[in-house]
Structure P
Amino acid sequence: MKEHRFSPESLMMSYGYNPELSEGSVKCPIFQTSTFEYRTAEEAKAFFELAYGLRDKGPKEELGLIYSRINNPNLEILENRLCLWDKADDCAVFESGMAAISTIMLEFLKPGDLLVHGNPLYGGTDHFIEHFLTSIGIEVMNVHADESIDNVIKQIEASGKADKLAMIYFETPANPTNDIMDIEAYSKIAKRFSTADRKVYLAVDNTYMGPIWQHPLQFGADIVVYSATKYIGGHSDLIAGAVLGSKDIMVRVKTLRTFLGNMLGPHTAWLLLRSLETLKVRMDRQTKNAQQIAEFLNNHPKVEHVNYLGLLKEGTPEYAIYKKQCEAPGAMISVYVKGGEKEAFKCLNALKLFKLAVSLGSTESLAQHPKTMTHAGVNAEHRERMNITDNLIRLSIGVENAEDIIWDLDQALASI
């Protein structure tokens, strides 16, 4: 019989785990340990030689278990399974999405380098870049989704720092407006400014769409980043982050993670392994719900405008990018209600099924006001340029009955 290749969702229950090594337990146990016993001193020596890069791996040789800051069975199995979705060589999991983001930026940027980043970004990422990275001498250039690729290239060349460009970083779709950026086009920009001795890295935050609906590595990204708190965790009960990429990149990321000590703990890794089993089912339901809700909101008299990938018009540049790199429109909806902050707050306060809370991608539907909540720390002029306005409400659609979600939004909008 011809060998069958299982899809990632079918492998989420078993990949990378051997029950025979754990008393036959069908589910992976929690390896709640700080350290691991070696069978011999010679084995310990061999493990540490690999861990510190003192020699290359032999054929089929793997890094042995040493210490949970370096590796742990729960982390390794989780990382192996996450690689399946993005077809990555390797993965590193972190104690938060911001830990993942800050680690890659600290590893691949140094004082004097230029970072080009898209807008908008999650407020925490924006603050880290605009306040911390600039304070240690890293130059920053802002670009926006509505700018042409040619214009971005001209800005980089005109800056006088093209030879210092080290990284391009953006979210797509962007938080909280759903602005979409062309991964493949920015990959070409990164290659254009790379030289034989200096590579420009393209890093994409795929939290809004991944790892099911979009796969940045397949469109030329070097690094993909997740707040695994969101869809990957999916139950509002943990905080985690993940970075994926090629073997060479991930060696650097994991080495810095070892010394920063910001790796994920085994219990949270175990919870994420549980979440991965239902990831595809949850995300499919969420995007199906979101498509119905976006259509409802788009025709509501109290709504000024809706940003949702499923509502992009054929023939527009944004629609072409969406069809090229996304497999579904997602479950995040940006709603601009008629009025300002007062009307937005009335609507938010009237919600009954939705939870008024930050975060996204959970089983429950969540609503928040980006300007005064997640993006309150973003420069006011930047917020205005990014259309993060008084009347913007961000919705994360959950797995509830779609008709119930629509009823809740209808009665809340009626309060305006």
Structure Q
Amino acid sequence: MTERTAVDGRKLHPESLAMGYGYVPRLSEGAIKSPIFQTSTFVFESAADGKRFFEIANGKREPRPGEPVGLVYSRLNNPDLEILEDRLAMWEDADRALTFSSGMAAIVTTMFTFVRPGDAILHSAPVYGGTDHVLNLSLPEFDVMPVEFRAGMTAPEIEAKLESEAPGRRVGMIFVETPANPTNDLIDIDLMSMLATKLGSADRRPPVVVDNTFLGPVFQRPLDHGADLSVYSATKYLGGHSDLIAGAIVGRHDAVDPVAVTRTYFGTMADPWTGWLLMRSLETLSLRMNREADTARIVAAYLERHDKVRRVMYLGLLKPGDRDHETYRRQCLGPGAMVSFEIEGGEEEAFRFLDSLTLIKLAVSLGGTESLAEHPATMTHAGVDPAERAATGVTEGLVRLSIGVEHPDDLIADIEAALKLV
């Protein structure tokens, strides 16, 4: 345990470490916050230093004990990203984190690191529309076969589906989105880890990659349940202010290091300014997510009682006996702030509701300080096959809410006024 991770032998919490972990003010003129290192390249003290730095940056060798890992070029390393990545890793007790130019950049770079032509990729459904496009339209062009499964399926059922749809193919990766966007369905990460071990070989276990955007890292820690990587759209809760686009992955060295090499040559890393903004946001991450979850509980309970609402999909409403309750109890540390609900009727009624909101903004994305509402079937999941949407519960009457930090009474007043017009 190093200087900035403990006080009198007691390990500090992530909320405290987010204020200064990985940064030494005296190296930057005493500035209490890290400067923005807005530079493309870095000056070497000597040619020998340049040689050493490149050897380490390109993965030709590991740094020797005590050997400094020098800065080379902002596509390879940059102080803002390195400090940010240290802090992201700290939130999940991981070895290493990487940041990317978007959530999709993080997902695609990770997928192309581990899957190969001829592989199958086992994935949960539903997933975010952009991820669905990559899985079902982009990867098949590289002879990678997507095989989907849904919440509640057992390991034998998933294995049977894999054998039926992709016989003889190696499983390159297991990719799960939990909770699922936009239905909040939960996937058992421990089950996925067990399945990966069973489907692997003596020299290779397919990595389990979990999109942790909805709950992590405050309310869910996939690495604790056997996942190899947590992947994030950092645009959402990690950024938290609807003012940046970024992605991230977090995990052990053996899973993250290969992705780092791919990121270097794909050029999908975040920029210094985005890194600085994310460091700012991590300082209030726990405060924001806990406040938003508290408000979401109140909003979800109101919606559950409303006679124009057919059903509400919110983790905080799960009860003993519900399909996902046991997984939620074991896997999640809180319900988060994403609430989906189905209005009686269909698209016309959902649109009338959305168009009548005044405080809640009609926009895609999520995880910001302001509350947002959208219509998944025609917006975030518009590119998903209609039959697939219907099968996974993404109906024409479904509305997705991202609850922000406004007062819950005001949000309910806005929702109530809009529902009156449906």
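The numbers here are math on the coordinates, done by the rules we state, and not lab data. Keep in mind that what you see is a predicted model, and the values were worked out from it rather than measured. Cβ atoms are built from the backbone, for glycine too; each structure is taken alone.
Consider the structures P, Q: one of them gives 1.26 for Cα Rg over 2.2 N^0.38 Å, for residues 193-296 alone as calculated from the coordinates. Say which. All intermediate terms of the calculation are to be shown ahead of the outcome.
Numbers: P: 1.26; Q: 1.21.
Going through each structure in turn, the value belongs to P.
Comparing distance in nm of label points 7 Å out along Cα→Cβ at positions 201 and 265 across P, Q, which is largest? Mind dumping the intermediate values first?
Working: P: 2.7; Q: 2.1.
For this comparison of distance in nm of label points 7 Å out along Cα→Cβ at positions 201 and 265, the top structure is P.
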